[in-house]
1. For relative contact order in percent (Cα under 8 Å, 6 or more apart), which of the structures P, Q scores highest?
2. So log10 I(q)/I(0) by the Debye sum over Cα atoms at q = 0.13, 0.15, 0.20 Å⁻¹, computed for just one structure, reads -0.85, -0.84, -1.09; which one of P, Q is that?
3. One of P, Q was used to compute helix-only ellipticity at 222 nm (-39500 (n - 2.57) for each DSSP H run of 4 or more, over all residues; to 500), and the answer was -21500. Which one was it?
4. Using distance in nm of label points 7 Å out along Cα→Cβ at positions 74 and 90, single out the structure from P, Q with the greatest value.
5. Name the one structure among P, Q that FRET efficiency 1/(1 + (r/R0)^6) of positions 10 and 82 (r between Cβ atoms, R0 = 25 Å, to 0.05) of 0.85 was derived from.
6. If we compute distance in nm of label points 7 Å out along Cα→Cβ at positions 18 and 66 for structures P, Q, which one ends up with the highest value?
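Every number in this text was worked out from the coordinates using simple rules, so none of it is lab data. These numbers were taken from a predicted model, which means no experiment stands behind them. Cβ atoms are built from the backbone, for glycine too; each structure is taken alone.
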Structure P
Amino acid sequence: MSDPMTDMSDPELVRRVARLARLGLPPAELAETGTQLGTILGHFRALQDVDTRGVEPLVHAVDRPGEAVADVVVAQPDPRRDLLGLTRAAREGFFVVPRVIDADFGAAGG
């Protein structure tokens, strides 16, 4: 019998998980994705079964997290100026691009 917490063989369940994750999953990929999700959930199930009694929680991943350094203000390059310098199509600090909408929306509020 399969574990209901890791069994992702139901295509509808995989479709719901994909929708919740905002994934545009094609129907042809449901079975393979279900297998992959089941494997991932199986790894988490294995981690839950690890006996951690007597293990002290970590505050930091290393014994000494390191010394704090003073904040120093450093001049940064101006990316806008640098990028605009790479094009011949710039005017008044902006890129000039071809018109993509050929419509007049009229005055604001009208």
Structure Q
Amino acid sequence: MDIEVYKLKAQVVKALAHPSRLLMVDALSEGEKCVCDLQQLVGADLSTVSKHLSVMKNAGIVTDRKEGLKVYYRLRVPCILRFFDCVEAVLRANSEEAERATRR
């Protein structure tokens, strides 16, 4: 596979590599949300939330639409949530391994 493809994949993974962004993606799994809802969820100022959303939009994770003065975001490709399932499986495996190591 071409190195450029790996660079694009890395861009998507990097765009998810922040707790606030993961929280927003999880919230968007329930459906479209306005920036104000995501701001309240994350507990950060509007400029910070907008920056996070911009990073994810540039990576193709979310898309937006404007309605009056509000901007609404949704997952562009909901299959990104399967990545969460995989991450959680890794965390469970790590936890089980750590637990076995402490029992020795």
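1. Working: P: 18; Q: 25.
If we compare relative contact order in percent (Cα under 8 Å, 6 or more apart) over P, Q, the biggest value is for Q.
2. On the way: P: -0.85, -0.84, -1.09; Q: -0.55, -0.69, -1.01.
Of the options listed, only P reproduces it.
3. Values: P: -10000; Q: -21500.
This figure was derived from Q.
4. Top value of distance in nm of label points 7 Å out along Cα→Cβ at positions 74 and 90 goes to structure Q.
5. Details: P: 0.00; Q: 0.85.
Going through each structure in turn, the value belongs to Q.
6. Numbers: P: 4.1; Q: 2.2.
Top value of distance in nm of label points 7 Å out along Cα→Cβ at positions 18 and 66, among P, Q, belongs to structure P.
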